[in-house]
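Next come the structures, one after another.
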Structure P
Amino acid sequence: MSKKPGIYYIVMFDWPEEISDKLSKKVRKFHELVNEAPWIKEIVAASGGIGIGATSIWIFWLQDYTDLNKLLRSEEEISKLYHEWTKEMQNVETMVREEVIFV
């Protein structure tokens, strides 16, 4: 990560009761595209556990809000896939937090 603070895009969600092969493939392809893209990093992907709230969380690091806009509003395949798989999830909540760098 750079010395310039970035932003964290946090997606919390529940999987549907029945997970189709099609949905699994979309999520897998999205994961692969994130790993290939130089402008977004997958920080945490977790599911299950204990506590309140959604059962799954995915956290991404982005350099700035321009990159977040690219994820959410571009014509790129990564953006299209993001919207496709999140539409099929339940209880989707998102938030943005700005990175803190301790010096």
Structure Q
Amino acid sequence: MNKKIKIGLIIFIFLILFSISILFFLEPKIKISQINYEIKKANYCEIDSDCINAGGKCPFGCYIYINKNEFEKISKLISNYESNCVYDCINCEKAICENNKCKEVCI
């Protein structure tokens, strides 16, 4: 094999390995951003009873209040996320609708 082809092949393999390693490290951050975007999009209401707790998981928050119509989608996203951190949460089991957004009320 000619020297230029060997060097080209080595560079090509290096670039593939480099790309895979970048994707490996960026993928969790992209997933967090995507889930946060979906949570934000699902946080809408007209009255207090529109709001429901979709659960909580680090790094998304202890209590994630969203519109009840989005519960299945958001709770599935949260439960499928593999968390590697832990929260110590205070009691916030109620939500109100304030300015068309679900807001937790902590006791």
The value 36, 19, 18 for Cα extents along the principal axes in Å, for residues 34-81 alone was derived from one model only; which of P, Q is it? P
Of the structures labelled P, Q, one was used to calculate mean projected area of the Cα convex hull in nm², giving 9.3. Name it. Q
Which structure, out of P, Q, was helix-only ellipticity at 222 nm (-39500 (n - 2.57) for each DSSP H run of 4 or more, over all residues; to 500) derived from, given a value of -16500? Q
Using relative contact order in percent (Cα under 8 Å, 6 or more apart) as the calculated read-out, with 25 as its value, let me know the right label among P, Q. Q
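Values quoted throughout were computed directly from the atomic coordinates according to the rules given, and no laboratory measurement underlies them. Being a predicted model, the structure only gives us computed values, none of them experimental.
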